[in-house]
Structure I
Amino acid sequence: MDRTIDIDKMLPDDWDEVRKIYLEGIASGNATFEKDAPSWETWDNGHIIESRIVARSEGKVLGWAALSPISNRCVYAGVAEVSVYVSQCSLGKGIGSSLLKSLIKISEQNGIWTLQAGIFPENTSSLKLHHKFGFREVGLRERIGKMDGIWRDVNLVERRSNKVGIN
């Protein structure tokens, strides 16, 4: 029998489980340029408070998603960067889809008209997930960063809302 998955607001008390999932992504080598998860305070300061969610089942966090502003300039107030992470033991169960679908809805309710993500080309599951929800590739940033001595490319994808009044 499948467990029920609830999408909830991320609370500070979730940080230990969220951080563990983030560290799994870091260890994969294909989720982020980060080498370690930050402290709660640093992470908290870098993410939009209304746009932080977790997928939870039986009280356990199975994945998380959040938005961070791409700039402090007021003209970019409606543009945010997407982060979606799913625990290794929960991959392939639709949790990423549930999180991203909910995050898109929350972003639109909060006036965000463009979501963007930078995704390593090797992270094909993340690229497929984003494309499934209307993200389109807007460019390939070649050799944008060096990780463990190796230059890495990043696909830049974005999704424009048709519900926030940009038309």
Structure II
Amino acid sequence: MENDIIRIGKVSDVDYENGLVQVAYLDRDNNVTAPMPMLSDKYFMPDIGDQVIVLHLSNGAEAGLVLGRYYTDKNLPKESGKGLFFMALDRAGASFIKGIDGTIIIKGSEIVFNGDISVTGDITVNGNITASGDIIAGGVSLKNHTHTGAHGETGVPH
């Protein structure tokens, strides 16, 4: 008896806007499914030609969910190891989020935060810091601070 509930196929078409893919089954004369949704809590659509696992629902052969890509000889993990969390943010693995032993690493050619950021603990920067606004440390403004010395009070920095 053939198992039609869980199948492996290759992505034949991707609808990026709606999060849908069509899958071809090579063992069924390249029979192509209707568009099916990806099962995911994050957006990372497969490419055409990627092997995926499909869960077909009991209400028809065309109704199902594409569970996603899986590891093969051609799709090996970018990093691996016990206790490691690794999520590639691009196909090459050049941008990623990694967590191990209480350390979180975020890598990208540029990382943009929108909104306020609060950090508890020390920060070490190996490089320059550029700020378009003021920097305040210990209640002292970098842009608007003055000094009082032997020759009187200085003006704000230029």
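Each reported figure results from applying straightforward, stated rules to the coordinates on display, with no laboratory input. Not measured: the values here are computed from a predicted model. Cβ atoms are built from the backbone, for glycine too; each structure is taken alone.
Quick check: 0 is what I get for helix-only ellipticity at 222 nm (-39500 (n - 2.57) for each DSSP H run of 4 or more, over all residues; to 500), calculated from one of I, II. Which structure matches? This figure was derived from II. Check the numbers for mean count of other Cβ atoms within 10 Å over residues 80-87 across I, II and tell me which is largest. Once mean count of other Cβ atoms within 10 Å over residues 80-87 is tallied for I, II, the winner is I. For which of I, II does FRET efficiency 1/(1 + (r/R0)^6) of positions 64 and 120 (r between Cβ atoms, R0 = 35 Å, to 0.05), calculated from the coordinates, equal 1.00? The read-out was computed on structure I. Comparing relative contact order in percent (Cα under 8 Å, 6 or more apart) across structures I, II, the highest figure is found for I. Can you say which of I, II returns -1.08, -1.36, -1.32 when log10 I(q)/I(0) by the Debye sum over Cα atoms at q = 0.21, 0.33, 0.34 Å⁻¹, for residues 104-143 alone is computed? Source structure for this number: II. Taking FRET efficiency 1/(1 + (r/R0)^6) of positions 48 and 112 (r between Cβ atoms, R0 = 35 Å, to 0.05) as the measure, the highest value among I, II is held by I. When Cα extents along the principal axes in Å is computed for each of I, II, which one produces 94, 35, 24? Matching structure: II.
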